[in-house]
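Multiple structures follow.
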Structure I
Amino acid sequence: MNMIQSQPVRRTSMGKRTGRVCLALGYLGASAALGLAFLWVPSVPNDAFESPEAQRLFYWHVPSAWMAMIAFGVLFVGSALWFIRRSALGWRLHVAGSEAGLATGLMAVWSGCLWGAAEWGVPWDWTDVRLNSFALLTLLALLLVLGRRAQPDGVESRDTFATAGLFGFVLVPLTYIATRIWQIRHPGPVIASGDGGGSLAPEMGALLGFAALSFTVLIIGHLMESVHLTSLEQRLDRLQGKLDAEATE
């Protein structure tokens, strides 16, 4: 196994505070958005959905999917930096992106299943391209997280995982355009649809924008803290390796 030498990341007190502040603000904003979704925003007309009240899940589901796309973008950048330049920061971004992509992907999947069960009568449709491409993205993140924990850390294993991260990113644009090409079960875009048909009531649009902003701040804080945590884990591994080498001398 090829051993990896990397320099620890020195984090200033300002850098430490930034990640934690983003996490705190993101949690507060996300909590406020969920409360407003149930207490303030109006429901949709009864003839628009089979289960009108279930649309309140959108204020969790849509921002969660948005967070997942940010996480998968970070995964792609980190994978590219590692694969091309053997960048230690790139590997930390790969780790942060895969873990965040798994968490946020699961958030989007289970909230979507709840809405689907209420609206469609079934939690999932295996013929819908959007649903299945997003599920594959989440599965990719799961495999990367589990695989990294099961394999010893080394150049070869990192190359394998980085390659999977690079090729898996193809699913991101496919997921984005899926409902524009194949609208089967999943609703089409309601914002920036490109055809002038997507629209929301002012209160709904304002709350969805607030939720997206809050969840974006949350995922930025999560990624920053994850990068720092990975650097600490690598530093501990190096120190443990030095202690083991000294003990055998």
Structure II
Amino acid sequence: MRTAWAIENESVDSCEAAGPARTIFCMSDKPNVVLVHGAWADGSSWSDVIGSLQAAGFTVTAPQFPETSLAADVARLRQVLRRQTGPTIVAGHSYGGQIMTALGTDAPNVVALVYIAAFGLDKGESLGGLLSGGPPTPALAHLIVDEQAFAWLPEDDFVTHFASDVERSRAKVMSAVQQGLSMSTFEDVMEVPAWKSHPSWYLVATNDEAIPPDAERMFAKRMGANTIEVRSSHLAMVSHPAEVVRLIEAAAKVTAAAK
């Protein structure tokens, strides 16, 4: 009797030629997807996206990031990437874009980057430098910084501005589970960004009240990203998960065709 291991490693021209047993493993031919949450969030913010991607046959990981420092967050992402077998797409939201951008050129199994209303800094830039270029956005106008230098969003700003198109009761739950972001992350200066050596996709949230949409367009343009625009608040993966999933699937198709 042939084992699953034997079936997995057998050379077959197509899924159909192998029959149902081989089809299971053809699903795994799709790249893995690692989802990177942003500030004042956790991995559960990707819940609807995770379910759809898993239903489509993707292996998905959405870890928790400590947000105690950029270095700690990048270390967590590298830890998760080492656990992936085969090509991997990394998708990041908001500050999650900063984490994946900081991978630089040292990301051997990453085949694409997908930015969801996310920071895409260039070498020499910092979050603090970028955000100080204009008045604070409505979502970030009243940050509460505690005695340990972690920033938090007030519930009203979270619900009204950060998650403006998310159902109110869900937005309040998300506010309740928010993680504080270390203020040190605003000072970190980007080295060579990962998007300079990896193909990129970008979703601009046109109703974003955390990152100005024009800043998102600027990030997307200079990285040469395949770009879509969605009438969404900052939390596009919550309010528009289908569009986010389609963008990740588009990245998967292009990277698969480039093999």
helix-only ellipticity at 222 nm (-39500 (n - 2.57) for each DSSP H run of 4 or more, over all residues; to 500) from the coordinates reads -26000; which among I, II
I
Comparison of I, II - label where relative contact order in percent (Cα under 8 Å, 6 or more apart) is highest
I
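Each value in this text was obtained by applying a stated rule to the coordinates, not by laboratory testing. In this text the structure is predicted, and so the values were computed from the model without any measurement.
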